[in-house]
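A short reminder: the numbers here are calculations on the coordinates, not readings from a lab. Computed from a predicted model, the values in this text were never measured in an experiment. Cβ atoms are built from the backbone, for glycine too; each structure is taken alone.
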Structure 1
Amino acid sequence: MPELLDTTAGSVTIRVLAVIVVFLVSPLVVGQLEHKAMAHMQGRMGPMYAGGYHGWAQLVADAVKFVQKEEVIPAAADRWVYRIAPAVSLVPYMVAMSVIPLSATIVAADAEASLLFVLAASAVGIVGTLMAGWASASKYSLLGAMRSAAQLLSYEVPVVLAAGSVAMAAGSLSLTAIVDAWQPWWLLWQAPAAFVFFAAGLAEIQRSPFDMPIADTELVVGPYTEYGGLRFALFLFVEYAGMVLLSGMTSVLFLGGWRGPFSDQLGPLWTLVKIGLLAFVIIWIRVSWPRLREDQLQRFAWVVLVPVALLQLVITSVVVVLR
């Protein structure tokens, strides 16, 4: 609970630094995991060679590649907006990560409405995508950015409804309080909400099978078509940060966060393990599931996810009133 947290200046500084380190390291780990998992699942040999054993230096090789790439800015681009767009996309995820608890006492900043804070902060990231598409002075980039915005607006509704079901069941908008109220039987009771939240979250971070706005077969990486070098690498980092954030929120809302055997001693480890497993599921889905068409994307949101989320919200409200 929030009152358990040490609010001294030194403790707050340590917690903030810890969250920043986790935020910077975990997307890199997820990116490396994706390289290796896809290499095994699809028989890709390239990521298994760099550095010798199991391609351990692939991440280093990718970093060197991006650093060495020449940055070419379109002549008609809005240079100031073009340059800051990657940072605008990245900062909201970093801010949202600050309120996700690793345990009852390890969280940078716990607030009474931390769930709403995460939902609001993560939605701001689309502004960076729109800036990238507009500033690139390319019709492909602009089309990709507009499709990204339309996709986010469509899938924000089921995400909020699914999260609202859990908040109603727990009686709080605090992520820490939600984990405290979590019970194992929620795995069945809130399973429809978990499915809606996870599927809609994949669409919001534009991961397969909902990656139409950046599909190289359609729009040549969409809003990021004119980007290269480190700025393009930042957009890749944003994608992996979105995977970590989605996995972290799913873990906290539906899987009990740090709850597990010996949670008093191993609480943070349980949270990280659950985040890692969910990130692996996201990668698995990318490997095995075909991309949807744009009409299928919108139909899935409004015909499937929204009705299921609304029904789950009604069921949760009835259970809360009767218990």
Structure 2
Amino acid sequence: MLTNSSILITGGTGSFGHTFVPLTLARYNPRRLVIYSRDEMKQWEMAKLYGNDPRVRFFIGDVRDKDRLARALTGIEYVVHAAATKIVPTAEYNPFECVKTNVFGAMNLIDACIDHGVKRVVALSTDKASSPVNLYGATKLTSDKLFIAGNSYSGGAETRFAVVRYGNVMGSRGSVIPFFLSLSDQGVLPITDDRMTRFMITLEQGVDLVWHAFEDMVGGEIYVKKIPSMTLLDIARAVAPDAEHDIVGIRPGEKLHEQMISFEDAPHTYEYTEHYKILPAINNWSHDPERINGGKPVALDFTYCSDNNTEWMSINTLRTWIDLNRQHIGKI
């Protein structure tokens, strides 16, 4: 589907974009891949990685700017929406800015994609959007709902929207692993709560889920990757086995455990070999055989949370991953 196509990724200079772009170029050889973001320095640094590759284009712009989005989307067939304000405490202390990017930006992109005849759009979500307790999660839940409803809002247009949801991206800039690594030589690591658990996913797994969504989507689906959990203590032990732990308390807006599928989502959720799919309750789409596509309904009391997960990542597994990827951790 993506072979010889034109693709645009919003927020494309972030951690996800740095993985999505080279993998997609290698696998699908798109005709044009546009990186849309607002930071000119990040674009300049990223452009050096691709030399004069005629397939890769860079476009300065903000998802808050609907006119600029409209210009960037000319001739685009597929969109990955990765732009977001996503650091939980930052969102708590700057709520208006978070809403402008995560909610208004989503609205702008939906309108612009419909107006320009984009075929398919996949938006990146987060475990924090399921039963949110912080502003970031609330804005991403709103964004998810907007993209799902966009399939009705588009009317007779062919544009279709879907969402992918996953947890803590291992080694991404601003995440816990590079943070712990930066403090590992000090002998003490700050632990918010020794009961805390998190989902763990690699960037490559996240890219694979987006590719699958493009191939499988009818419109309105939320794809949830099956991934392992870890306790925060085990993450700390994998990074710095000899360090002491200082319990500092949960940060504003932070959850003790993360959730990707809620009890309320269960009646509309289907299980597959490597993922789950939450279908919309609206328009009776959760009973549509084309959207279900062979999935098995989950139990009515099902939830998918980082503390009730059946798959757990060991300390040794994470330590091996860190050793193999150390030069890239926290860099993008």
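Things to note:
- Structure from which -22500 was derived, helix-only ellipticity at 222 nm (-39500 (n - 2.57) for each DSSP H run of 4 or more, over all residues; to 500), options 1, 2: 1
- For mean count of other Cβ atoms within 10 Å over residues 153-160 computed as 20.5, the structure of 1, 2 it came from: 1
- When mean count of other Cβ atoms within 10 Å over residues 89-96 is computed for each of 1, 2, the largest belongs to: 1
- In terms of FRET efficiency 1/(1 + (r/R0)^6) of positions 249 and 313 (r between Cβ atoms, R0 = 30 Å, to 0.05), the structure with the greatest value among 1, 2 is 1.
- Relative contact order in percent (Cα under 8 Å, 6 or more apart) from the coordinates reads 24; which among 1, 2: 1
- Look at distance in nm of label points 7 Å out along Cα→Cβ at positions 73 and 233 for each of 1, 2: the largest one is in 2.
- When distance in nm of label points 7 Å out along Cα→Cβ at positions 241 and 257 is calculated for each of 1, 2, the greatest value falls to 2.
- Structure from which 0.05 was derived, FRET efficiency 1/(1 + (r/R0)^6) of positions 57 and 161 (r between Cβ atoms, R0 = 25 Å, to 0.05), options 1, 2: 1
- Of the structures 1, 2, the one that 3.0 was derived from, the read-out being distance in nm of label points 7 Å out along Cα→Cβ at positions 105 and 305: 2
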